[in-house]
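Have a look at these structures, which come just after this line.
Coordinate-derived values only; no laboratory data. All values reported here derive from a predicted model rather than from experimental measurement. Cβ atoms are built from the backbone, for glycine too; each structure is taken alone.
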Structure 1
Amino acid sequence: MNRLMFLLSGEHPTLPASEALATIETEGHESEVVEKLDQVLIAKTDADPEILAERLGMTHWIGEHYCTASPEEILDAVGSSDLIDNLPHGDSIAVKIKRVKQYSPKVDVKQLAKDVADQLLEEVDFQVDLTNPDNEITGVLTEDSCVLGVVKVRVNRSQFGKRRPKNRAAVHPGTLQPTFARGLVNLARTPRGGAFLDPFCGVGGILLEAGLIGAKPIGVDINPEMIEGTEKNLKEAGIKNFELQVGDARKLSIGEVDAIATDPPYGRQASTGGLELEELYEDSLPVLSKALKPECYLCISAPSQLDLEELAKDRDLEFKEKHEQRVHKDLTRNIYVFKRR
């Protein structure tokens, strides 16, 4: 298996790495975590970086990992790695060093990049091209380490900026940003061509991301205006194969689906239809469990005062992971992932 290096977005301390690993699994590959550092994940896998990059929302780029060492020892590590043997001779190279946050503040990134490049050029007469190189060698300074790899594919994150909620045909307060929506879709292990359900779809932000990776979005919302907004947003994005219905998530009338990801109403701008929050989740979880095919995944958010791991007991849902996210000073939510038994 290859050692893939993911430069993560840093939008959340744990979600980006989990999204990457979930996406590898969804694409039918195994993975073994080698290292997790701040904004860097290294994993052994035979997954195709190009395919992963098409799906990921919280990753900047994916590359081949060659070595990890302290900034003071990285030159020795490069020399003892097989980087030079794997770079096609005659290709052009560029060496860059990127600092995550404020790690290793005393390191001169330009000088370190030059030192790494000089070491490579001593061994092989590569051409240096800082504008459009055949091979971009990047070292990432994070925690106490310099992690070095060769960039293979960049995630097109500009697409998510174009799909910000304010830019859509239908807008509603509290809609997730598209990178987070994509993250939930991937945490739910949504397969391409599979049926994907959001039972509290609002104006369709999560459905939009599911449709764009090739799943069939199925949306349910108790408010007809939300369903109308979802239809506008899906059509605007060019998604044609979808199913929408006005309905109650506690009384679903759909067949089994391959994945569910949802962000139920609980914030300042949300309406729970007169239900207490705990009642809404207690009544919905068993219905969502039955709507999932066996061995498939549910990704669902909830305010921190609710313990969904406890509420999901005896619901044929196996708890897999939880991620905490502070939304604003009055709201912290948890993002849960469950697997249908």
Structure 2
Amino acid sequence: MIICFIFRILIDDLQVALEKQRDSNIRAVHSYEKYNDLDTINAWSANIAAQNPTLVSRLEIGTSYEGRPLYLLKVGKSGTNKNAVFMDCGFHAREWITPAFCQWFVKEAVDNYGSDDQITDLLDNLDVYVLTVMNVDGYVYSWNSNRMWRKTRSANKNSACVGTDPNRNFNAGWCTVGASSNPCDETYCGTAPESEKESKALADFIRANIGSIKAYLTIHSYSQMLLFPYSYTYALAKDHTELNNVAKGAVSALTSLYGTKYTYGPGGTTIYLSSGGSDDWAYDTGIKYSFTFELRDTGKYGFILPESEIVETCEETMLAVKYIADHVLNNA
């Protein structure tokens, strides 16, 4: 999701920053304090599931346009009739801090289950589905070719321009406002809702599990905001008051750690109107607790958030996610 009014990145020399980050990322060993490439993330997800079989399992929910698997981790203690939270990261390829957070969330669950009362209670009574990288092709392209790439990598008929914005590709006011029908634009909505294999795989999984999924959290960057429906209209969601109160509490929890300031509210009035977003689609599909995070920062580094800020960003975001999950556990 692009935040138009703060999009200009204020780094003195962007190319130097890009090269420094690229050089620091030539590694094969997984780290929670570094950005990891897709192969490293996939190896990590297989390993953490294998090492924690009573708490984590890995599913393949589909493949991308270029044939890469979409791996989903199910985190939670085995049980029946459990409600669930669905969380995804890496919708937009260049937003590297978001897959870093999804990995961090799973680490925290594994490390603290049985010793942290809140984590233990949540995972005993809720499942959390974690799609660590949704836009896998774009993410690989952002590592290998263009660090600032946003969209998927699908071919567009009668156009040399590649890719669709996956967060304009859902059936929620699709391609009406804040989206483009031009394949060359970064907010290209695609040829139809769920025209992208990645979008359809995500939507199909949620539809198949709609009876248990009570919350949808989609993690983006940047601008330090916590948003909820609607983005495709200025109309208030029927659950506006509750969603606003949950967002307020989650932001307060987040800010309590390092003082990071977040804005919260409906997407349409808090940022701008945009259609085809996964959060609005999830809400309209029946998932009341639908939220979009826009992580650090507010424009100093933008999409090139340095690795030195990964840990603090993940730690504070974890507090907000736990707050929302706790509300879902007690109210869904």
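Among candidates 1, 2, the computation of distance in nm of label points 7 Å out along Cα→Cβ at positions 35 and 195 that gave 2.8 used structure 2. Source structure of the calculated read-out (mean count of other Cβ atoms within 10 Å over residues 51-58, 14.9) within 1, 2: 2. One of 1, 2 was used to compute mean projected area of the Cα convex hull in nm², and the result was 18.1. Which label is that? It must be structure 1, since only it matches. To which of 1, 2 does the computed value -8500 (helix-only ellipticity at 222 nm (-39500 (n - 2.57) for each DSSP H run of 4 or more, over all residues; to 500)) belong? Going through each structure in turn, the value belongs to 1.
Each of the structures 1, 2 was assessed by relative contact order in percent (Cα under 8 Å, 6 or more apart); the largest value belongs to 2. Which structure, out of 1, 2, was FRET efficiency 1/(1 + (r/R0)^6) of positions 67 and 147 (r between Cβ atoms, R0 = 25 Å, to 0.05) derived from, given a value of 1.00? Of the structures listed, the value fits 1.
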